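Structures follow.
The numbers here are math on the coordinates, done by the rules we state, and not lab data. Bear in mind that the values here come from a model prediction, so they are computed numbers and not experimental data.
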Structure P
């Protein structure tokens, strides 16, 4: 489980192990949400697929962040990892907003045209 002489390493190893368990539970949850959404009358397959992909990207990004953070060698590296993660989340949010705006504009054009 880790170096018992170094309690920090033991905790890190345990947290990495738990991260693997959380990943499985999270995927099961996402699959359940998808199944429920598909059961709604008039469910839009494209929207469901897009939403599921969005959730999976967010989960993967968060998992990568936590894993990198747990493997940081020192405080400076942990701060660098956090800054990079924050920047990547801002970029992803801007991209998501652009895509949502484009889809809304497309939908509006179809309804008025």
Structure Q
């Protein structure tokens, strides 16, 4: 649905073009969020926004969207494996917020297309 789309492939290219942001991560500090935590929170909150904006989605489509969100999480963890457990920098958090918002836009478009 989304992760197999041309739009998602373009987002992956955009992400790889900005990988230099992740060459250095903050040092791990007990009690601070890791990049994994940030990504998980962003994906979960954006998915919840999608669901709240579309309360009439049927259960099958909701489940499909959750699976797609899991695949996005897996893709990001694979690409960022070397820094996944490190604390993010301010720039990394800002980029991840923008990136996940773009992914949400793909979800919104896919839902709009399915609802037509």
Structure R
């Protein structure tokens, strides 16, 4: 019945992209967003209180922390985001970024907190 199905692991990890742990709320709510970031745009410094995973559909994204850690992403790549650490994304490409973000969040807590 499933002979033709093929599965590809995109990401499997027990830590965020920089090796730190992440938080998952008790009784989480699931939220999935498709986010567009214009070409050459830089997001404000922010942090997330809970676990989320990003999948870059289109574009090139640089993620950096205030500690100086950086990660470069291209379309087709994924990362587990940082919790309670200041970071920002920079669209380093010539086209708009499209990114899917999957959140496990507490229903009464915002997904992003600006600095």
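Overview of values
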| quantity | calculated |
| --- | --- |
| Answer label among P, Q, R for the case where Rg and Dmax of the Cα atoms in Å, calculated from the coordinates, equals 14.7, 51 | R |
| Origin of the derived value 18 (relative contact order in percent (Cα under 8 Å, 6 or more apart); candidates P, Q, R) | P |
| Origin of the derived value 0 (helix-only ellipticity at 222 nm (-39500 (n - 2.57) for each DSSP H run of 4 or more, over all residues; to 500); candidates P, Q, R) | R |
